[in-house]
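Just below sit the structures, each encoded as structure tokens.
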Structure 1
Amino acid sequence: MTQQSTQTEKIRGSSETLRNESCFDWHWLAGLIDADGGFYISRNRYVSCEITMHEKEVQTLFFIKKHLGGSVSQRRGKRAYRWRLHQREPLRRLLKGLNGCFHTTRVANQFQQVCEIYTIIPLKKSPLTLDTGWFSGFFSGDGSFSINTTNTFQPAIAISQAEKQILDEIASVVGGQVYADKSWNGWVWWSDMRSVLGVLDYFQKFSLRNPLKQARLKSMIRFLGYLERGLHRDPKSQKRLHHFVRVFQKK
């Protein structure tokens, strides 16, 4: 067996036992599912919970597998990986842990259909706040950091989503604005990072659990420090900042 095939087997290895579930942040997982996952029902009424992420973010899926079991496999022909849980009893415990945690209409409707199969009463969702890890999970899936060099090195935070309602809720809690993105018929929540600095404290409390975006968050915090020191107004520092942005954009 080649090294590549051995690695593939490791990735496809499955364990359908929920482990360490007592210390797991269900709200964070619900946010990630709201962003990049869902519940699926086969013709024979078999249920699965799945999350798909870019290959650069596969460590997040292995983090979930470590705590909840399931399998992680590469999507054929794509630079993406999928975490999947499908056995009945692990799924029942998963559903109970996630009950009442979803905020998008899409996943909430899927969850309700699955609960009917498992005879679980779905709980009404609580109002969106920054007192749980939901926003961290949602941002881990659909969020991004950016720096606009054409606008005095403007640092920004954004989330792209098909549902406008959830982004409106985020704007009402976090701040920022929501606008239509006609390039893909979706919506974007956006804010200058300097207007929502409370998000930085929030991410310290509720980790993104996404090494790629955690690294970008760390870089953004460093860049905000440069702005606070006024380096963007210093002609001698322009070259340094442009280099920083180029490296930031390549991550």
Structure 2
Amino acid sequence: MFEPLFDQSLARFATTLCARHDASGPVMPAARLLEPATLDTLLDRFAASQVANERRAVATQWSKHYLSQLIIPVTVVELVRDVHLPTAIDELGIVLGDDGTPTQFVLPHAGVPSLDNGCARFCGLFRRHLRPLIETLARHVHFSPRVLWSNAAVYFEYTINALAEQGPASAREIAEARQMMQRRELPDRQRNPFYRPIDYIDTLDEHGTPTQWRCRRLCCLRYLDDALTLCGNCPRLKKAHGEA
């Protein structure tokens, strides 16, 4: 559906967004994720695949798989094609893998021309998909929604960097996306949940060469389960990278 837009580090997301006739398996309405019983079933499947038990750690790691599969390809398509995709949670279908995470998001159509840019471009995704899902999952598992918003924002920031390096999006689109991450509020005056998700910390690599370490500003809670190691961007690793 959008395969030509994805290359290099983004190539693995080339078939994540698809039409129903291209779905690789049974399609579940995404809105079912707002049902506690459905969430429990998927989190149980994911926990078994990870050999993890602490429910908050399991939920945040499941969300990272879900959000990367959604946000990375949606951001690529919307910025490169300059379209709005139908991303409301009640518009999409999901194909699930054995571990309970999505392998494909099934779209009802290929998008419409965008009349927005900057922050406004993504307000629909925030309000009609991410917010209901994040609030439901956070309430169900009993942790702060800020953790899940941080997970989402980190993947958005990663995608913008990849697009800037690989060239398919215009310089204007990249600049507007980066400006959006510097704004504390969205155009509707709501708090911007994608505000500054990452810090870049001056450090030395294993050869002693100066470099920058990409560090999350908010921990994803992997540390709550002993079966899971810290992610490479964990703020708990600041001391190891030379910051007190």
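Readers should treat all values here as calculations from the given coordinates under stated rules, not as data from a laboratory. Everything numeric here is computed off the predicted structure, so don't read it as measured data.
Some notes on this structure:
- Between structures 1, 2, the calculation of Rg/Rh (Cα atoms, Kirkwood Rh) yields its largest number for 1.
- Structure responsible for 4, 16, 25, 24, 16, 10, 5, 1, with P(r) over Cα pairs in 5 Å bins from 0, in percent, for residues 58-121 alone calculated and labels 1, 2 on offer: 2
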